[in-house]
Structure I
């Protein structure tokens, strides 16, 4: 283990591990530096009372043979190390809006048919909607593996129209508008702000197919870590990068923990760009750039209840459940003490094939960082009794709301645990515990876009802040960054032709 690397990677989330795999596969000497003990970022899991819980990635899409994530997972040698279980193909997502439930079905034809049965007067609207959704991925070679063109994913037609405006242009049926946007919790969509392409990429992924990872999503991280060790990549945990050292032209080294230095030819950062800039002192990074990056609005954070059920009491739910308690699916991040939570996401974790009863569940809703600001700067486990009281009160309120929609659930809960924006911030290093990093804004697309390239020619960003979030989005961000060193055409061809 030497202290000189072709590429050092800060952070071991999916984007960092994927970038390490790609570059090592192509002959680079690579090291990964992770501040926590556990590798994996938002793929991490934790165990309570014999139950493993996922922290960030709850289901995956487009994973069947011939689909885009299947191709990437095969290239990254993940497929043979994980088991997956299909969600109900007739209702992988269930949207509960104004007391009615609507099913999203796998396959574009089935998706249209399922919604057309509920909205028979809007069949053409639904068909136009899915046509536009599919066009976005078809025009991006990172998704379709067509002729390579780096710029096409972020073309004006994809970024200049908001999700809410696009849907209102497709149909004037207000109920249908809300249903089509019914899974906005998956990307924390903001009305009149979030670009259409974010919605399109997210929904196309799951319309094609939707699966849970059997066990937890940590199995994906374990697979990559195993492969990286076999490939000779040096993996450093409990190793927080404190300083990025630069000369007047580029990055030359990084320093960790107690000042140990590693010389690097290239640096890839998978942590939040704001955090990276705070440890980087270079005249090439101008003040205006720093201020722009640091001032970009972040997506909302989350409050999560992790549930352990009584044995063999709660039937396994093979769908994801999205509940809206207001007159719109939008603006649920704006709430007060009385109307919180305005929406929530609920799912059961899959621990075995053909599971009959739920063992663990995840109940998630929006929470703004301002709600926990009084405990800012405190450490995990040392935030005080008032913080514990706050969490308990929020959990009981959220569970009471769930009971209204899923009668009998509350009495069959054996125990539960919670996380807040502070938890998310501490373990994933996302600013203010943001679920999905920066909030893209169609009204200010340039200032809410972070390029993988920087003014330092050997420093690159990967992760949810550069391309898009989610398992596929962050893998593609690693492909984009690795393509800067390997050549974009070469890399996309290598992935596409991999057997």
Structure II
């Protein structure tokens, strides 16, 4: 695994002093799938890939380590190589040895050498598939403007306490265990207590925590009802992180090396720990089970609809997919040449390489994937499939109509004002591209592959492969239609009367 990852690794860039570490080693047993949790898609992209992109955008840095584990090569291939991106393999979970977030970060740090510069290192969880570059940038600004060695990004849990399985942020209360005022220490972060550790506490015995030489007491219920939660996003000064991550141990309910224990360790060594609270809960959601994963997908769909609802028409706000890249394209197009008058049907899928245009209508349950380029006024019916292989282009010029349930694939171009009626299958390859002229009509149960078709032709109920279809005019100047062209049958000797 190490050798395979080394083939796609690219070294950290020394002139940029921000490094993001994405923890994507967990397979996720509770997701109950043979597919790694990190490869479960949210709005068309694996969650780990979405997080990696948001981290690069928000940190304004290509420097990134993605820590992978079980099915790590699949995760690495999904993310892909980039300048400044390293992949590190966390093998302890695979070997059944103590692991956890602390071990994952240790593995991430080993992937790149320490330098004299005290860089900023940011830690993110790979299952936070709704994380945005804006949230990352805000957290980065908070950390860079604070005089601290560690900063935790916290959130406020809005649900009932009994459903809150996140780690709790434990802050200094107003008074210590002896009833004395906490003074200037009040509200500082003491530690993060994981949910399982809180559940293991004795209800009758107060939990005591020491901060700055003073003892503070909390009941088990106090901790359970704490609304401020750990999101798993943490920032460190690199030198302090490399030094004190060696102090982690497995003395917790999980029996793992937990990154959250560094809060207490930093406090014990008089290092400064601060917390920044995020403005929104949704961007910080992470998932371990299918129900939360589907909830996150629904949130992503709502975000997409909210961006587009006043720009284009979407028939069903709860049943569509438009890739983020196409959403950005639509908004830019609207700013440059709006209004657009684009209509998207119920259940329609529009992939990231599709290029839309003004006055395009796409019918219900149509599926557009690959590099599909649509001209102005293109009309696509119900249940149409348009797709390409990599490095191919499928282009429909202005005012082309493709009626219901047609399939068009591959290296293909259809000229302006042409009409493809129902029941047609057309394909083109790199060796045999499909080219259809202007004002052409193709209808009936027809299959065309790799043909060159002249303008103004009418083709019906034909199977034509790798042919030039020329325009032939009759004596009355009308154009001869092409009908019932079928290849010679094969295998007739296999057929006999009963």
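The numbers here are math on the coordinates, done by the rules we state, and not lab data. Keep in mind it's a predicted model, so treat the numbers as computed, not measured. Cβ atoms are built from the backbone, for glycine too; each structure is taken alone.
When distance in nm of label points 7 Å out along Cα→Cβ at positions 30 and 110 is calculated for each of the structures I, II, which structure yields the highest value?
I
Just checking, which of I, II has the largest value of FRET efficiency 1/(1 + (r/R0)^6) of positions 230 and 294 (r between Cβ atoms, R0 = 35 Å, to 0.05)? Present the calculation step by step, with values, prior to reporting the outcome.
On the way: I: 0.35; II: 0.90.
Result for FRET efficiency 1/(1 + (r/R0)^6) of positions 230 and 294 (r between Cβ atoms, R0 = 35 Å, to 0.05) over I, II: largest is II.
Given that Rg and Dmax of the Cα atoms in Å, derived from a single structure, equals 22.0, 67, which label among I, II identifies that structure?
Working: I: 22.0, 67; II: 29.5, 109.
Value 22.0, 67 for Rg and Dmax of the Cα atoms in Å corresponds to I out of I, II.
Upon calculation of distance in nm of label points 7 Å out along Cα→Cβ at positions 78 and 454 from the atomic coordinates, which of the structures I, II produces 2.5? Let's see the in-between values first.
Numbers: I: 2.5; II: 5.2.
Among I, II, the structure yielding 2.5 for distance in nm of label points 7 Å out along Cα→Cβ at positions 78 and 454 is I.
Using distance in nm of label points 7 Å out along Cα→Cβ at positions 70 and 214, single out the structure from I, II with the greatest value.
II
Quick check for you: by FRET efficiency 1/(1 + (r/R0)^6) of positions 54 and 182 (r between Cβ atoms, R0 = 41 Å, to 0.05), which of I, II is greatest? Walk me through the numbers before you get to the answer.
Details: I: 1.00; II: 0.65.
When FRET efficiency 1/(1 + (r/R0)^6) of positions 54 and 182 (r between Cβ atoms, R0 = 41 Å, to 0.05) is calculated for I, II, structure I comes out on top.
Comparing I, II, where is distance in nm of label points 7 Å out along Cα→Cβ at positions 134 and 278 highest?
Details: I: 4.6; II: 1.3.
Structure I comes out on top.
One of I, II was used to compute helix-only ellipticity at 222 nm (-39500 (n - 2.57) for each DSSP H run of 4 or more, over all residues; to 500), and the answer was -6000. Which one was it? Could the numbers behind the result be given before it?
Working: I: -10000; II: -6000.
Among I, II, the structure yielding -6000 for helix-only ellipticity at 222 nm (-39500 (n - 2.57) for each DSSP H run of 4 or more, over all residues; to 500) is II.
Starting from the value 22: which structure in I, II was relative contact order in percent (Cα under 8 Å, 6 or more apart) calculated from? Intermediate results must be reported in sequence, preceding the final value.
Numbers: I: 22; II: 9.
The correct label is I.
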